[in-house]
Structure 1
Amino acid sequence: MDKQLLLLISLQELDIMRKEKKKEEEVGFEFDDLKQLEEARARIVSELKDHINRKYTRLTNRYGNAVVPIVNNICQGCYLVLPTQMISVEEKNETVVTCPNCGRILYWAD
């Protein structure tokens, strides 16, 4: 799998965990590991290419989830059946690919 794609998936998972922890802190629970999540996020962002990080940030602000899987040749963000040309690519998950409809970053789920 492409390193940038793997970093994006990890970044999205960290962002989801951070949001959940912040919501729980608003209710009154306290967590020590929130700082560790922030540090891990900063490390991942530093390894991402700038243009990919900007795209991720823009998509996250717009949709909430910037990176979505392809299941049964369908983008799980907008539920578009992807074009045959995209599906027939043999090097799946070897480059960062976006949905032609919603623009989300896609990866093939195993």
Structure 2
Amino acid sequence: MSAKDKVHATVTTNPVVLYMKGSPRMPMCGFSATATQILQRCGVENFVAVDVLQDPDIRQGVKEYANWPTIPQLYVNGEFVGGSDIMMEMFQNGELQKLLDAAKRPN
């Protein structure tokens, strides 16, 4: 299975996925820390966090999957949302909370 296939499988089988550097408890860059804090402030308790520093193939594969050059990357219900700057903008205008609330509801 290719790295892009692994990314696809992860984002389509989990409601909220954050590809980041490090872990939510120990982010390894400021942007990943910001993304994690935003999710926590939105009340997201359970999300899949994938540490791209653990696997260079996944690190490159997620960039190719979304055609987005930077990490972190947030996916909600299989859709690419954006990085920490987009997350911050969406958080500030209330869009991110609505999107995440919808992801918490059963289908």
Structure 3
Amino acid sequence: MNMMTHKNYHARVEFDAEDEIFIGHIIGINDIIGFHAEKVADLKLAFHEAIDDYLATCAKTGKKPEKSYSGKMMFRVAPEVHANASIAAELSGKSLNQWAENVLDEAARKLVG
């Protein structure tokens, strides 16, 4: 997985073969924060500096820093998926919300770690 984490902020990292640099972008917030470096160690440092600078700039300007995730998710699924998920939740003795949280967490941990 091409992801880095610092102070509960996450970045997606890609390699630009043309410029021969690593490029990172903070994910999960609307503010645009990017960073880059030629070496992995320098990329980690640039990421930490980008987050620290973002937080310092927010404090200096009185802006509340965006948080990555609120814990609220709203999405639509096919009625059949909704029905099957509700039945699975009930059979497991959980609310649909609890069941969905467990299933999503398990699936995400397989990818993110």
Output the label of whichever structure in 1, 2, 3 has the greatest value of distance in nm of label points 7 Å out along Cα→Cβ at positions 8 and 40. 2
When you work out Cα Rg over 2.2 N^0.38 Å for each of the structures 1, 2, 3, which one comes out largest? 3
I have 19, 12, 11 for semi-axes √(5λ) of the Cα gyration tensor in Å, for residues 32-87 alone, calculated from one of the structures 1, 2, 3. Which structure is it? 2
Computing relative contact order in percent (Cα under 8 Å, 6 or more apart) for each of 1, 2, 3, the value 17 comes from structure 3
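Each reported figure results from applying straightforward, stated rules to the coordinates on display, with no laboratory input. Predicted model, so just to flag it, every value in this text is computed and none were measured. Cβ atoms are built from the backbone, for glycine too; each structure is taken alone.
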